[in-house]
Structure I
Amino acid sequence: MRFLLSTEQRDFGAGLDALLTAADVPAVIRARAAGDPAPLRALWKRLAASDLFALAVPERFTGTGLMPLELALACVELGRHAVPGPLAESFAASVLLDGTPLAAELLPRVAAGDAVLTLALPAESPYAADPDLADAVLTVDGGVLHTAAGHGPLRPSLDPARLLARPGPLTRVAAVDPERATAVAVLCTAALALGAGRRLLAATAAYAATRVQFGSPIGGFQAVKHRLADVLLRLEFAEPLLHAAALDLTGPDLHAAKAACGDAGYAAARAALQLHGAIGYTDEFDLSLWIRRARVLRSAWGSPSACRRLVLDARKGTTGPLVR
């Protein structure tokens with residue numbers, strides 16, 4: 001059995017990396033945080049041209065059909081560049097809409113980058129991410145899909161480019177099973193966290209090689225080497241769990257991957273903050289955007305403790321929601 005990524009998969013990730021490197025994502029994040037969604041909408045459209053959003057849309061609606069591994073690889077790159085917006089929620093909502101009366105109306109627009117979706121599931125994630133950006137806010141209550149007419153008061157999160165709100169008045173759409181959509185949201189959030197962690201580690205290692213203390217770069221100090229090596233090991237061990245979860249999308253592998261990726265990304269953020277010193281706290285320094293994003297992704301769609309509980313419950317033959 002072959003466990004390595006294919007050339008096509010690697011090329012897809014490299015293409016996204018090149019697109020996002022040229023897109024000045026920190027400027028997009030700051031514009032979104034300041035209340036200007038136009039740069040994010042433009043970026044969303046460019047990402048759609050690479051078939052990114054088609055990865056969760058069925059072929060009959062101009063998508064590729066759900067491709068979980070490619071979706072995870074794409075989200076690692078999106079996390080590496082800290083792309084804002086309800087990414088995991090939009091992918092999950094695309095899966096949830098398949099087979100409902102809204103599919104023909106919304107899914108072709110999603111694949112084309114003309115529509116942004118967000119999703120709230122009361123048991124797992126009761127707040128919708130960035131509902132003010134979304135063309136459709138979806139929620140599931142008692143196995144029934146609803147659309148929301150607006151949303152409640154917007155609440156800030158640790159990430160300045162991510163706002164949360166409860167869905168507004170609901171309109172019934174159809175009976176659905178949210179399990180697969182939830183799995184997609186968990187998988188994508190785990191991948192985003194892994195990508196953010198990789199960016200934080202790379203930036204911190206580069207900074208440690210240039211910051212001089214006591215006449216030497218701090219990257220040469222044994223304690224700093226050990227700290228960065230510990231983060232690298234966390235990220236390296238989380239990646240195969242993510243790939244295994246993408247190949248299955250069910251069972252304890254998915255929650256183990258979310259816990260590992262969330263913890264690894266957060267460990268990278270803590271190391272980045274400590275080793276950058278006071279500069280890591282400043283809003284003007286781009287790395288602060290990744291530090292805040294890593295903390296949010298650690299808890300979104302299941303905190304590490306909740307995910308570990310689900311892994312243990314699966315071994316015992318019991319289940320439960322991601323958040324209680």
Structure II
Amino acid sequence: MTVKQWLKDEFEAGDLPLSSGETLNSACLHYHQIGELNAPKDNLILLPTYYGGAASGNHPWIGDDSPLDPDRYCIVIPSLLGAGESSSPSNTRGHQAGPDFPAVSLYDNVMLQKRLVDDVFGGASIALVMGWSMGGMQALQWGCLFPDKVRAVLASCCTAQCYPHNRVFLEGVKAALTCDQNFQGGHYRSPPQRGLRAFGRVYAGWAYSQAFFRHELWRSLGFGSIEALLRYWEDDHLGQDANNLLVMLSTWQRGDISDNPVFQGNYNAALASLTMPTRMMPGSTDLYFTVEDALQDARQMPGATFDPLISDWGHIAGGAGRETRSHQEILAAAQSLLGRNEP
């Protein structure tokens with residue numbers, strides 16, 4: 001692979017109608033691109049981002065040992081609405097700023113990304129949509145909405161909807177954040193630090209598995225104690241905007257690939273539309289996107305292969321570059337999907 005540089009750009013979409021009936025004013029989609037679109041426009045790969053993640057968080061999936069080769073593919077990472085790079089409470093001005101930012105859905109995110117593909121990449125055919133966690137949910141949404149455009153889907157550590165226990169977990173971290181008296185209903189003048197720290201600490205207990213802590217796998221990340229790991233999670237969340245976290249959390253909680261004008265809540269029909277090769281790769285110890293829920297979804301996808309990541313790293317196993325063995329398994333699955341679906 002020759003050395004290529006990431007292009008970072010903004011797609012200005014104007015006013016974006018949302019599935020809620022509201023409109024997101026002056027919608028902006030931040031994205032990273034590496035590699036060029038070929039003449040047939042059939043070498044595009046999309047890597048939607050995950051909860052709280054910057055576009056650069058998916059960069060580790062591209063490299064010398066990766067089938068996601070920018071010498072061969074045009075690779076685009078569209079940033080999730082609400083994550084701070086695309087339109088978000090923290091970067092929106094006027095009457096939609098902060099806590100008044102409208103609710104956005106998986107469908108809204110994917111329809112904005114479809115605008116990007118159509119307007120910037122000439123309506124290209126998509127060789128693969130691949131994502132972890134909320135990125136995987138977006139990948140599944142892409143596949144069911146546009147089966148004529150998407151040739152393969154890879155979804156790690158996610159399900160096609162937010163199942164009930166997952167929603168309850170998210171209620172817990174939300175409560176930890178919003179109970180800070182400085183949160184003030186989202187109208188804070190300075191970051192609600194106590195709430196953000198509490199959010200990070202609570203989340204850390206869910207992100208990994210019981211076995212991760214039992215076997216002290218945090219040591220492999222360079223931490224000398226569990227407390228050091230928790231402080232890292234605190235510091236990481238102090239760098240996030242509280243209203244951004246809550247907008248993304250709402251998108252996640254309401255996540256359902258059938259909740260849109262196309263499928264009108266018919267979940268089985270949405271799953272049945274995933275006829276292209278689809279790799280479902282849940283984490284074997286994921287505490288909230290569980291293997292059981294992912295299997296239930298996969299059984300209703302005609303194109304699905306169910307291939308769990310056997311790992312003690314919990315939900316974190318599926319993230320780009322997070323856990324070496326799972327990272328390699330995900331890239332091997334991507335290689336298989338790309339090999340099967342060459343134009």
Structure III
Amino acid sequence: MNAFAKLGMALATVCLASTASAETKWVMASGYPEDSFFTQTIRQFIEDVETATDGEVQIDLRANGELIKLDAIRRAVQSGQVQLGEIRFGVYGNENPMYTLDSVPNVANDYDEARLLMEAQKPWFDKTFADAGMRILSYMPWPGQGFYTSFEVTDGSEFKDVKLRIYSPATQRMGELLGFQATILPFAEVPQAFSTGLIEALFTSAQTGVDIQAWDYASHFTYTGSMHNKNAIIINERALSRLDPKMQEAVIAAGEKATETAWKLSQEAGEARLKELQENGMTTSDASPELQAELAEIGEQMTAEWKESASPEEVEVLDSYLTSRE
């Protein structure tokens with residue numbers, strides 16, 4: 001082999017090594033199954049990032065709580081244990097009322113109102129997460145909520161002393177005002193809680209009902225549509241800052257696109273999952289006018305309570321949203 005051939009091989013080896021070392025491999029944790037529209041949104045987000053960066057940024061998604069439980073994901077991203085994660089804002093309601101504003105009944109009753117609320121809350125969330133060394137890349141709405149029970153629901157009087165699983169302080173308060181014995185439990189613990197008698201009913205979306213095969217535990221789904229909670233894709237800011245500026249822009253752009261994807265898939269999932277509940281033998285219905293009136297009254301009480309617990313800055317976010325809704 002002549003000197004030029006040896007030089008060519010050496011340069012090729014250096015180039016290959018440089019390419020390999022240039023690759024960034026991230027791990028992302030999520031708490032929901034592969035067939036969830038949240039995970040579908042994240043898969044599309046990952047594909048968009050990897051395409052936009054020509055494969056130089058690769059993301060290994062660990063879904064369904066495989067790596068880290070949902071409640072612990074934010075801390076794992078903040079500490080750098082993983083670079084990205086999916087969180088549910090309502091999990092952190094004990095820290096600040098802003099996390100559960102979208103869990104107050106009748107604050108955001110449809111996707112248009114949920115969108116306006118998201119826009120009003122974004123500056124607060126963005127600053128809060130930035131101060132903690134993280135960035136929110138995408139906001140993802142849940143479909144409207146409803147009650148899973150083993151009995152028909154008429155005016156809500158049937159709820160008295162029924163053991164209800166909810167997912168945030170705000171939904172716990174709503175449950176208590178409706179007469180339930182309300183308990184906060186992580187998503188992953190719901191099937192076992194039903195099996196052991198710890199809970200007898202759920203308040204959540206049709207999506208979650210399908211995820212846990214709620215027809216194994218309940219016979220009725222009563223849809224209220226009274227709230228559209230949010231999840232988010234978050235990233236460790238240090239990890240993001242290590243990319244060159246163009247790649248950072250690509251990741252941020254993919255996150256913005258994921259918000260639009262999630263909004264679309266959420267609406268589609270709400271309708272599709274409702275049909276799945278029916279196909280698996282559940283009786284589904286809209287809440288009666290009497291139950292909706294009670295929820296509206298509870299919503300007014302909880303909104304007043306929310307304002308009392310919030311700072312002037314946080315109340316301003318709510319007022320800004322209410323003005324935009326008019």
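The numbers here are math on the coordinates, done by the rules we state, and not lab data. Just so it is clear, the model here is predicted, and its values are computed rather than measured. Cβ atoms are built from the backbone, for glycine too; each structure is taken alone.
Comparison across structures I, II, III (criterion: volume of the Cα convex hull per residue in Å³, for residues 63-254 alone) gives the highest value for II. State the single structure among I, II, III that was used to calculate distance in nm of label points 7 Å out along Cα→Cβ at positions 103 and 287, giving 4.7. Label of the source structure: I. Hey, helix-only ellipticity at 222 nm (-39500 (n - 2.57) for each DSSP H run of 4 or more, over all residues; to 500) derived from one of I, II, III reads -18000; which structure? Traced to structure I.
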